[in-house]
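No lab work stands behind these numbers, since they all come straight from the coordinates. What you see is a predicted model, and the numbers here were worked out from it, not measured in a lab. Cβ atoms are built from the backbone, for glycine too; each structure is taken alone.
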Structure P
Amino acid sequence: MTQADSRLVESSFKKYYLEKADTVYVPERISEREFGYFTFQERIMVRHLYIDSPEKLREFLVKNNPLHVYHSLAFYKYPSAPMEEKEWMGAELAFDIDADHLKTPCKGKHDFKVCPKCFTAYSTQKEVCSNCGGALIDSEWICELCLESAKQETLKLLDFLEEDLGFKNLKVAFSGNRGYHVVVKDEEISELGQIERKEIVDYITGTGISMRLMGLVEDTVKGKALKIRGPDISDPGWRGRIARASIQLALRADPIEFSELTSTSYKLADKCAAILRQFSEEWSERCAWDLLPRNVVKLLAKAAVNHASAKIDVVVTSDIHRLIRLGNTINGKSGLLARVIDIDELEDFDPFLQTVVLPYDKMVEVRVLKAPKFRMLGEEYGPLENTMAKLPMAVAIFLILKNLATVSKPYAL
């Protein structure tokens, strides 16, 4: 990013906070939180900041104009003290779902690497720039399919939290880049330690599920094998989840899907899929576990657990000192708003339509290194490669922050 690029981005962020600082999310018990932010020029993180009121938070944003801004999930007696002296008093329970951690078919189509020094694009297999020998960085491109997959995982996670675990007080936010954050704010969980939080992680990810308790292990009576009954769709908790996922998978009987979900060979997955197709009529009416060979039951159950689990960042949830992005602030990796979302609105939420907050009516001429086809505020752009283009400022900044574009001349807001 050139100085002209940096000045354009920085001035656009500053204008936004001057006008919209009062719309930023204010976390409860603000005076017990640690705050931190990344600076524009040095790109360093400043931590252990104390902010004791909504007014002070707004003043902080206007004064410091952060590239990124975060607050702690934890509550501390002394938020501005060094970590070992803060005196932890509890923490909210957070979940992070990132499209980069999901196996989406679009990655192979739009992922590439960039040399920020030479402004050259390379394939993902390349490690160093052919021109300068410098290290390459991932483009971190995001597309609608990436974000839709992340949203579906978030909806799955919310179902676990509300239906299985009974949590009521939840906050959902788009991260402003590649995913979503969910925070459980119920008071009773604030004092849970790392071990207890890891147990919640294990439940949501389906780690360590006992197939015997699910009724999916063949038992014997007096040496005679009993038929496997297995779980049913009306069962609560993981039994019902496995049953519902199994019906979906059995009716699709897709060997590629089975192979990916179970990390088995395509040959084995194809054999199991062929057997499931023989019983498709029965599976369309019920969970026909009793008709399947044991090896197919085992593979189908394993695939169902993977399919039904929520793909969360397990490290984030277990960390009782974690910082999380402040809601309704701008993400410095995209220029999009890390918007707090009403849970009822999540299903129809469109990040490329509802989080574009930087100027869109002013055009900026940029040199675009490479940009796959994308959409913003209903308009389509690209694909672009090694070309000059006049783009709305919000679109240009999105590409600049992805290291995929640079301004042709200095711009002032």
Structure Q
Amino acid sequence: MLSQQLKEFIAAHFNDDTGKLVMSASKYPKIDVKLAATIIEARKKLISKVPEWAENENLIYTSSLSTEQSSSSKTAIYKQNYCKKGNVADLTGGMGIDSYFFAKVNRQVIYIEKNPDLFKATINNFLELGATNIVSINEEFNSINGDSLIRDVLNKHAIERLDLIYLDPSRRKTGGKRVHFINEYEPRINELKEILFRYSEIILIKISPMADIKSVKQEVEEVKSIEIVAVNNECKELLILLEKGSKVNFEQIEIRAVNLKDKKNDEQIVFTPEIENKTISIFGTPLVGNYLYEPNAAILKAGAFKFISYKYDVQKLEVNTHLYTSDKIIDNFPGRHFKIIEVADFDKISIRNLRKTYPKANISVRNLPLSATELRDRLKIEDGGDITIFGCTISKGVKKLITCTFAN
């Protein structure tokens, strides 16, 4: 529990530079300045990530890294769809955000965390937040103790079976170096899954949004579905659902691309690799007065490039250019919608004219041997405004500069 003195200190120094604050710790001999700075940094991150927690001055945070790596309230609430009114075990509890939101819609949640300082802080936070249906265990869950750990807690709390086991394994080695394959994560999923399937038919694993989707199935056999979850067009989580006994091959795995939005309806598509492979794209040319569509980040990560062309009746600009066009507005297309106001060749004359006409614009590139920054430097156009210029390749390898305004 935070003392009143520490809470007042945090409030008084909330907008201070935390680095300088820690350096001046000797001025405040009665205050744990390092803890205060960590709490200030965590709350600032949580203002947009988990507002409900950021607003509570009684919560304790012991690690900026845990706050950085934690789920947001949006993605945690989304994961509630995997289990409601059941019993859930979170085997890599961290700072407890996923456990907390699972607890809001389930009978019982088992929270397991190996770090004693993080565990102690999270127990305090659960109490302050009124989460009374969470069983907390300060242990490392591994292949040696895992079976007895789950069995003992289920027996103790008269839980017959788990409806969902959730893991957010560490994607860093002991020295802090990132790892990229599931079999390198800690805890090791393939070493644990035989134990886990004794207690639940369903295992949900959160992995890096940078992970290669196809390699997931190669690393873990029982994959039933894969979800890419973006928040406001930024990929945040890749969720792998394992089902006991599942023998679905990669071509039939259900892939769901979801974009959770603040101000508009969420966007979602579902497909399989087989459907994507069998779909034939229709190609088209960008024309002034027509519309241009850029799929959201979740769809781009999922690789549903041909499927969305078919589903929304839009024409692809080129095989490897993931932009689409139509002569009418498709309001429900999952991504950004633009009205084309100019299509120019990628040459010196066009670049000079664009520079004169549009001194300020947003720059984006698709299937072009230049980065957005390099194109901006060549165009010599300031960033911002209501205009977007796409540098891209269309049919027959022709490079174009497409100038647009937002359609909605």
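I have 3.2 for distance in nm of label points 7 Å out along Cα→Cβ at positions 37 and 237, calculated from one of the structures P, Q. Which structure is it? Clearly, the read-out refers to Q. Once relative contact order in percent (Cα under 8 Å, 6 or more apart) is evaluated on every structure in P, Q, the highest one turns out to be P. Out of P, Q, choose the structure whose coordinates give mean count of other Cβ atoms within 10 Å over residues 21-28 equal to 12.6 when calculated. Only structure Q yields this read-out.
Assign the value 3.8, calculated as distance in nm of label points 7 Å out along Cα→Cβ at positions 29 and 93, to the correct structure from P, Q. Source structure: Q. Taking Cα Rg over 2.2 N^0.38 Å, for residues 117-212 alone as the criterion, the top structure among P, Q is P, with the largest value.
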